[in-house]
Each structure stands twice: as structure tokens, then as C-alpha cells.
Structure 1
């Protein structure tokens with residue numbers, strides 16, 4: 001992940017503060033809302049990491065076949081990753 005958890009916490013607090021100031025969100029428990037926003041941001045940012053790991057696992061299972069056919073790992077990684085992105089309907 002590109003961002004530290006401290007920075008994500010800061011982003012969450014700022015997001016909740018600005019949404020409440022703009023009266024777009026109303027809450028009695030801002031700390032709980034900050035926690036939920038932080039969890040959502042972490043989930044989204046970690047999606048690419050999970051997709052990369054899944055692509056690596058898939059390619060490891062086909063490693064012998066790739067060596068026999070001379071397939072390039074980086075090229076196959078990109079193709080598998082794009083298929084996983086489509087499957088998860090992710091935007092990276």
C-alpha cells in the first residue's frame with residue numbers, strides 16, 4: 001500500500017470533518033464514523049495488493065507450463081491481473 005495508516009487516519013478525520021461541516025453527513029458519534037471511513041479507505045487501497053497476490057499465486061501454479069512455452073512472467077502477470085480486475089470490477 002502506498003499510504004501509511006497514520007495518513008489514512010488523517011484522511012478519514014478530515015473527510016468526516018468536512019462532510020459534517022458541509023452538512024452532508026449528520027452524526028452523533030464522529031469517532032465511530034471516522035473508524036468506518038478509515039476501514040473503507042483501507043479496504044479500497046488494499047484491493048490492489050490482494051489482486052497482485054492472487055495473480056502471483058495463479059501464475060505459480062502454471063510456472064512449469066510457462067517455462068515450457070517460454071511465456072514471460074511479467075506479461076502473464078499483467079494479463080492475469082487485468083482479468084482479476086475485471087472479475088472484481090475494480091478501478092485501479
Structure 2
């Protein structure tokens with residue numbers, strides 16, 4: 001009988017340890033998920049900043065007048081893309 005109680009206590013102790021470990025892992029998982037979301041937000045903000053800085057760089061190149069032929073083609077491509085988007089928006093508004 002004593003041996004049975006000892007085994008039950010040992011199993012109960014192990015279950016309690018597993019439960020504490022599980023709860024700790026849940027907290028760690030929540031903390032990691034929160035950190036991932038924060039890092040994704042930071043990454044998106046940095047990507048937006050990079051895009052703005054690239055546009056400003058292109059504008060500075062255009063205004064200074066020292067663009068290569070390849071840069072001029074890329075710039076014209078962007079301008080044409082913007083114009084198509086504007087035309088699409090005007091078309092949607094006029095409907």
C-alpha cells in the first residue's frame with residue numbers, strides 16, 4: 001500500500017512539473033508571438049521608409065540632371081505607371 005502511494009505521489013509530482021512547464025511554454029509562445037508581430041511591423045515601416053527614400057533619391061537625380069540612360073528609362077517607367085494608375089482612378093470616379 002505504501003508503495004502505491006509513493007508511485008501516485010511521484011506521478012502527481014511529475015504531472016505538476018509538466019503542468020508548470022506547459023504554462024511556462026504558453027507564456028513564452030505568447031511573448032514570442034508578440035515579438036514577431038512587433039518585428040513584422042518594424043520591418044514594414046522600414047520597407048516603407050526605404051521606398052520613400054528611393055523615390056527621393058530618384059527625384060534628386062532627376063532634378064540634378066545627371067541621370068544615366070538606364071536611370072531615365074526606369075524613371076519614365078515609374079512615371080508612366082503612376083499615370084496609368086491616375087487614369088484608372090479617374091475612370092472609376094467618372095463611372
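Can you tell which of 1, 2 yields 5.0 when distance in nm of label points 7 Å out along Cα→Cβ at positions 35 and 67 is derived from it? Could the numbers behind the result be given before it?
Numbers: 1: 5.0; 2: 4.4.
Going label by label, the one that fits is 1.
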Cα Rg over 2.2 N^0.38 Å - structure with the largest value, from 1, 2: 2
Structure from which 3.9 was derived, distance in nm of label points 7 Å out along Cα→Cβ at positions 27 and 59, options 1, 2: 1
Origin of the value -26500, where helix-only ellipticity at 222 nm (-39500 (n - 2.57) for each DSSP H run of 4 or more, over all residues; to 500) was derived from one of 1, 2: 1
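We did not get these values from a lab; they are worked out from the coordinates using the rules stated. Because the structure is predicted, anything quoted here is derived from the model rather than measured. Cβ atoms are built from the backbone, for glycine too; each structure is taken alone.
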